[in-house]
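Some structures to go through are shown next.
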Structure 1
Amino acid sequence: MYLLDGAAGAGKMNSLMSRFNSLLAFTVTVLAALTFLVFLSTIFQQPRVPVSIRVSGISLKIYEDYTGNHDLGSINFSIFVDLGPVFNWNVKQLFLYLTAEYATAKNKLNQVVLWDKILQRGVNTRLNLQNMSPKYLLLDDGNGLIGNNVSLSLSWNIVPNAGILYLIPASGHKVIPLPEKYENIRSC
């Protein structure tokens, strides 16, 4: 009786659906292993490239809203960087961003993103941006910008085909002193 049940069960094991299921499971396992090998092949390749940041214009104004007066800064900048060494066969795109960092009595570390860009694979990897205006405001939650030093630095996230999303800072930054007084605001 046991042999007959086992033989009948063996016939069902070789049905078309069970063979398709086995093939699909094997294929998914092989693809997962290959994806993991892609990740391992580039895990230690996170080159930092030098960046040149120049500042061409700085202004500082008072911004007033319902919560009070705040410092509003604007910094025009130029960036030159060659991101070619960052791209390898596992990099799909880069998310670049320029941050301004400074310390105040209220907060030990303030970080504000001034500009960002997505750089796709296959696009020109040399950035030569001249006299750019910030995309986002440099707005302090008080009066911490006046007479303060601000450090501009470029960083990027590597968006891989497989693996971890890395945050890598460029090698090099620019420290700039902000004005000691506000610009005159004229009303028309």
Structure 2
Amino acid sequence: MSVLRPMDKLPDLNRATVLLVSTEDALVQPLAELMLKVDCASELRVHLANALPLPSNANRPRIDLIVFVINLHSKYSLQKVEESLSYVDSSFFLGKVCFLVTGAGRESHCSIHRNTVLKLAHTYRSPLLFCDLQVESFRASLAQRLVRMLQICAGHLPGISALNLLSLLRSPENPTFKEP
């Protein structure tokens, strides 16, 4: 069990692999199934993990994109993501990591404040996506977006790299958010 590095393995021709890290399989499993149904030229692989580190396995494919899923209704979800981040090599944060936040639609039930995840994404300089994974139409559009991001991170779309993607997805600085 070691740190996950983007260049540990050689890339596979026309194969892209995403790792969805979430403590809530019931929310992420339907998203993974929708991602596999999205029409694209690459062979997609979706791996699910509750937390990092991943077990050492020589047969594990190269990971092209890591999506950390945080449920605003579960402090445990945020805690596991924060613990898992120490097992990700810093070079992954050059466009190959994003945070997906779910549960923001019912703010009265949230146990995690939105600013907490905003600070987390800002600290790691990674994109932050909000989506209610319980709504089918939102889940379908998110699946398409994640597949497109995955193809870019795997290098299957000419003319755009993960670093380009990072700059395109970065939102303008929030005027109310100040760095400490």
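Using the calculated result 22.6 for mean count of other Cβ atoms within 10 Å over residues 17-24, pick out the matching structure from 1, 2. The structure behind it is 2. 1, 2: which one has helix-only ellipticity at 222 nm (-39500 (n - 2.57) for each DSSP H run of 4 or more, over all residues; to 500), as calculated, at -7000? That value comes from structure 1. In terms of Kirkwood radius over Cα pairs in Å, the structure with the greatest value among 1, 2 is 1.
Determine which structure produced the value 17.4 for mean count of other Cβ atoms within 10 Å over residues 25-32, calculated from the coordinates; the candidates are 1, 2. For mean count of other Cβ atoms within 10 Å over residues 25-32, the value 17.4 is produced by structure 2. Here distance in nm of label points 7 Å out along Cα→Cβ at positions 65 and 81 was calculated and came to 2.8; which of the structures 1, 2 was it taken from? Source structure for this number: 1.
FYI, it's all coordinate maths here, none of it is from the lab. Computed from a predicted model, the values in this text were never measured in an experiment. Cβ atoms are built from the backbone, for glycine too; each structure is taken alone.
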